[in-house]
Structure 1
Amino acid sequence: MVVTASKMLPLGTSAPEFNLPDTTGNTVSLGDFAEAPALLVIFMCNHCPFVKHILNPLVELAGEYQAKGVAIIGINSNDVANFPDDSPELMAETAREFGFTFPYLYDETQEVARSYSAACTPDFFLFDSEGTLVYRGQLDDSRPGNGLPVTGADLSAAIDAVLEGKPVSEEQKPSIGCNIKWKPGK
């Protein structure tokens, strides 16, 4: 495991396009969320201890905000040839086990992760209703082994601001997690 910080894509960046399969075989694209008041894109995977640490609270948070109209997707961009625990079959198992209420997409080519400048799992990107990046960073200060509870405070504050039509604080901390497992030569 290589602990990596998110690259902090510049605020104001437009949401990069994607067209990826989910765990049920359906294709999901950016345009599917054009009417949402906000879109949360989470780069994640099945095996990362940082993702596992937040997974139950994240699923709860997702359900709360989806009820308010926020669109949420998870994207796994890891190289499954070298990290088979992140295979699409096991993604579907993880989604069922944890009760994902959001699509969990597979980025086999890793092009979507590159277009978002995703660096770690988890890596969070929040876009407003115009598709403009307003938050990129951590869920909260909790990490495996640091004893702090998973609250989702940082991300929740950003989503709440968007839903209330208020500016999101530009003071944002990078997410910390396992590096995305890039394919050899990428």
Structure 2
Amino acid sequence: MSVLFARIPDDRVGALIGPGGSTRREIEQKTKAHLEIDADEGAVGVSNDDSADPIGALQARDIVVAIGRGFSPERAMRLLQDDTYLGVIDIKQVTGKHTKSALWRIRSRLIGTAGRARGRIEQLSGCSVSIYGSTVALIGKEKELERATQAVELLLRGSEHSTVFHLLARLRNEANRAEAIETPDLPDAE
């Protein structure tokens, strides 16, 4: 039996367990993994039987980390889809700023008024975005993660919102064109 470990903030343990343990059961059911949660420490062990697919344990651990980084359990379950990944960006590492006031200002800039900046990043990149503590967590396909990561890092380094959103729109349009070229419409067989 293999065991993976994750640590989540104390205030996110309740979201991981869910009402009456419902979220925990759902994660275990969908991934065929077992969660051992130490609510006092925020430590989570993820294990599976040797006969079970190890991918399930990896997915369960990623879901646990995503919930710990502020995603709702429903949004974190997106990680069960094929080719969908979790990315976490450390704001302090990118900006070099560690004071509470600097982090608050930077998080506010990423979220935007009434969540509009975060929503725009989600809309243009295709990623789900959660800003929690000193991290930005992203859930999406590989190319979506690349675009969203680039946008977040540009905003963290002080780029204008409009510049970043135009870049995201251009990258999305290029990706759509490339996808259309790769999968041309085939005539119906009659």
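Comparing distance in nm of label points 7 Å out along Cα→Cβ at positions 39 and 71 across structures 1, 2, the highest value is found for 2.
The value 17 for relative contact order in percent (Cα under 8 Å, 6 or more apart) was derived from one model only; which of 1, 2 is it? So the calculation was done on 2.
Each of 1, 2 could give mean count of other Cβ atoms within 10 Å over residues 63-70, but the derived value 14.8 comes from 1. A value of 25.1 for mean count of other Cβ atoms within 10 Å over residues 119-126, calculated from one of 1, 2, originates in structure 1. If volume of the Cα convex hull per residue in Å³ comes out at 108 when worked out from the coordinates, which of 1, 2 was used? Derived from the structure labelled 1. Each of 1, 2 could give helix-only ellipticity at 222 nm (-39500 (n - 2.57) for each DSSP H run of 4 or more, over all residues; to 500), but the derived value -15500 comes from 2.
Quick note: the coordinates plus some simple rules give every number you see, no bench work behind them. The shown structure was predicted, so the numbers you read here are calculated from the model rather than taken from an experiment. Cβ atoms are built from the backbone, for glycine too; each structure is taken alone.
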